[in-house]
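Heads up, there are several structures right after this.
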Structure I
Amino acid sequence: MNLKKFEPQNTTIGWVGTGVMGRWMCEHLMRKGYKANIYTRTTAKAAPLVELGAKVLPSPQLVAESSDVIFAIVGFPSDVREVFLGHNGILAGCKSGNVIVDMTTSEPSLATEIAEKAKAKGVYALDAPVSGGDIGAKNAGLSIMVGGELEAFNAIKPLFECMGKTIVYQGQPGAGQHTKMVNQILIASNMIGVCEALLYGYKSGLNMETVMQSVSVGAAGSWSLSNLGPRMMARNFEPGFFVEHFIKDMGIALAEAKKMNIALPGLALASQLYVAVQAQGYGRKGTHALLLALEQISGIHRS
């Protein structure tokens with residue numbers, strides 16, 4: 001398979017999924033000059049892209065038929081399977097030489113399956129999950145972890161550079177997804193620490209603004225503390241990344257760990273705590289809504 005050079009003047013992108021992250025990621029590509037065909041289940045979310053000239057099509061298959069490189073960022077592995085491998089899915093509309101890119105956090109085994117079925121059709125497939133949440137997506141500052149054929153990665157790396165600052169090729173199909181599991185495992189336990197620390201500071205009567213000045217720049221500093229800590233202090237629990245999606249990710253990581261016969265007790269604890277967050281009605285809030293569940297456990301009632 002020979003890949004052309006994917007430049008704005010000769011490349012149309014396809015985009016499936018225009019949620020809190022996908023909308024911004026697609027917009028960055030469009031602002032760099034790429035024409036876009038999009039498919040979204042919620043048309044209103046695509047309004048900013050339509051204003052920029054994106055064409056909305058009624059199925060992922062039709063998006064693929066009229067595009068060169070097709071990206072998707074959706075919710076769950078079942079959604080990934082449907083939009084890539086379904087009857088009206090992306091692969092059904094692809095032709096030889098297309099590149100398809102799943103930027104959803106999904107199952108490594110599904111990434112491998114998509115790559116195998118794509119290769120049989122002369123299509124390149126990459127799994128390229130991201131980290132950075134809505135802030136990273138809006139600021140084109142995402143970390144993008146890529147698995148798949150190196151030739152395809154090199155060909156579309158300039159497109160990734162429109163969306164992120166850290167773009168790293170991780171290896172064979174599924175390697176991007178495995179790397180994202182490492183990322184999520186790191187975040188899971190860290191979020192417990194961030195929320196417990198802020199809860200302790202509040203309950204002890206400290207001024208949390210001055211506390212943050214001291215602790216965010218030292219050894220205790222982290223992305224979650226610096227970016228989500230202020231949201232928690234402002235009682236803003238709107239999603240940069242949904243609780244229900246994080247529960248999905250932790251479930252994938254725990255299932256993969258079981259296959260590898262390794263114990264991850266910290267991740268298991270975090271998973272159970274987030275199930276409690278969801279049970280309390282916060283599944284569509286951001287991951288920092290863990291603070292709300294811990295407050296409830298401690299009998300702290302705040303507006």
Structure II
Amino acid sequence: MNYKILGLGEVLWDLLPTGPALGGAPANFAWHARTLGATAGVITRVGLDAWGAEIQKRFAAVAFPPELVQVDPAAPTGTVSVRMSSAGVPDYTIHEGVAWDFLAATPAARAAVGAADAVGFGSLAQRTPAARAAVQTLLAATSPAALRVFDLNLRQHYYDRDTLLASLERANVLKLNEAELPILVELLGLPGETRAALSALAAAFPLRLLALTRGPAGSLLWRAGEWSDHPGAPVRVVDTVGAGDAFTAALVLGELQGRSLAELNSLANTVARAVCAQAGATPPLPAELVRQFAG
């Protein structure tokens with residue numbers, strides 16, 4: 001089956017030490033979903049500038065629907081300055097007042113989410129009232145059967161308790177990392193132990209699948225009372241940019257395909273490692289890995 005998967009929110013240029021690279025978690029998520037065989041696109045907003053034109057060109061090259069990319073006549077295309085630690089872990093400086101801060105719930109966007117099998121979104125794209133309202137409106141327009149995938153994606157100070165609560169109420173899939181879980185525990189008053197915290201989230205919100213990523217230590221998944229703990233595997237890390245988004249894309253496509261929880265965990269970890277072993281957020285994936293998602 002050809003699943004329709006959308007990213008909803010920011011698209012931007014990561015200004016890496018090695019040069020600019022296309023990024024933004026929803027865009028990376030959609031890009032990897034397409035690589036793995038889905039029909040994909042991004043509901044986003046760019047500026048009327050050279051950066052925005054290049055994004056539109058690249059999206060066209062991978063058949064992302066052009067009508068989902070809004071063009072802002074005044075605000076510039078988003079950029080993020082990225083510094084890498086010696087371990088290849090990124091540190092972000094996210095610039096404000098950019099096009100995706102003014103995302104709108106256009107008729108084209110409403111139609112797209114209504115037909116989607118999965119929509120991935122995060123907290124960063126909701127940092128302004130206008131964009132937050134657009135994201136929440138579009139999530140409300142999804143099919144009841146669709147996966148609404150909340151990748152927590154906490155960045156700097158661009159989140160608050162109310163936005164996280166509203167997003168958790170809309171979501172039925174949650175992905176977060178080991179650095180984000182303690183923040184969520186504190187904000188929502190969850191138990192401190194990892195499995196207890198995830199169980200409390202599953203009980204409090206309409207979540208069917210939860211994923212906690214732990215970098216080199218793998219990931220922990222929960223679904224319908226079942227757990228899967230993947231310990232990870234060694235990889236020579238070039239950088240980790242986009243690895244979490246690739247993990248989420250593999251997780252979502254595998255969930256749509258009805259795979260077992262252990263298989264979901266193994267495949268998502270393998271895809272994430274393939275991204276860590278290369279530079280940039282959306283490197284090519286090995287053909288043999290892509291073939292595992294066919295059918």
Structure III
Amino acid sequence: MPTLAQRPNHVKDFLKLVAFEHSVFALPFAYLSTLTVMHLEDAFSWRVLALVTIAMVAARTLAMAANRIIDRKIDAKNPRTARRELVTGAVSLRTAYVGCAVSLAALLASAALLNPLCLALSPLAVAPLIVYPYAKRFTDYPHAILGLAQMVAPVGAWLAVTGTFEGSGPAIVLGAAVGLWIGGFDLIYACQDTAVDREIGVRSTPARWGVRVALHASTVTHVVAWAAFAWFGAMTGYGRVYWIGLGVVAVALVYEHAVVKPHDLSKVNRAFFTANGFVAVALFAFALADLLLR
């Protein structure tokens with residue numbers, strides 16, 4: 001008879017499947033949007049902040065689980081992803097589906113508790129998250145769809161506070177910045193699978209145009225993203241501390257692109273996880289300091 005230690009822990013296994021600890025990288029820009037509009041509207045609320053947290057973590061978890069389910073057969077053909085939990089059987093398909101259902105319920109419930117507009121728009125927030133895994137089957141630019149999916153978070157966080165699109169221009173600019181930032185580093189991440197993607201028929205910008213073109217496109221995308229972050233700061237009246245943070249972000253982005261070369265992709269994970277995680281946390285930290293000083 002199996003001991004308690006030998007019994008499968010479905011919750012733990014599911015959280016490993018979706019890399020739940022990386023949720024910390026998904027939250028900073030949602031918090032940046034939320035706290036900025038709370039400051040502008042003089043409407044701080046711990047309740048809203050908690051519900052935004054639940055909604056964002058639930059949306060990210062849903063997206064990751066759906067991605068793993070939809071891509072499991074593709075993952076099995078790629079040596080880099082062949083050890084993922086749904087491929088090896090470490091997590092059952094049933095567990096993944098249940099996790100998706102729970103995450104969707106949490107997202108809808110938190111949206112409903114925020115305001116009617118958030119609830120009404122929640123299906124639109126979910127749609128690009130589900131479409132993205134399929135994108136590599138019909139377009140050479142799935143990175144753009146990922147960017148669109150990530151753009152939703154700052155806009156949704158802003159609407160969580162205001163309940164209206166009126167005056168939401170800064171949120172749309174911030175959303176565009178976040179979408180471009182994430183789409184840009186997804187271009188870098190996809191470069192490591194170029195050869196395998198071409199072999200198994202997965203579509204991406206590196207697979208279609210080559211690694212060098214993809215890296216150049218990523219650089220341009222990140223320049224535009226940085227400009228959009230600056231635009232957001234100007235629109236919302238951020239001060240010197242925020243601009244110092246933007247300078248730090250610029251250095252991190254330069255580093256990210258400096259360590260990844262067309263002929264040497266060995267540091268892609270360093271650029272993807274370390275540099276990008278730092279960008280998200282650093283910009284939020286400087287923005288928060290700026291808000292507190294004001």
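Observations on the model:
- With distance in nm of label points 7 Å out along Cα→Cβ at positions 47 and 79 computed over the structures I, II, III, the top value is the one for III, the highest of the group.
- Ranked by Kirkwood radius over Cα pairs in Å, for residues 31-150 alone, structures I, II, III are led by III, which has the greatest value.
- Among candidates I, II, III, the computation of helix-only ellipticity at 222 nm (-39500 (n - 2.57) for each DSSP H run of 4 or more, over all residues; to 500) that gave -11000 used structure II.
- Which entry (I, II, III) yields the derived value 0.93 for Rg/Rh (Cα atoms, Kirkwood Rh): II
The numbers here are math on the coordinates, done by the rules we state, and not lab data. Just so you know, these numbers come straight off a predicted model, no measurement behind them. Cβ atoms are built from the backbone, for glycine too; each structure is taken alone.
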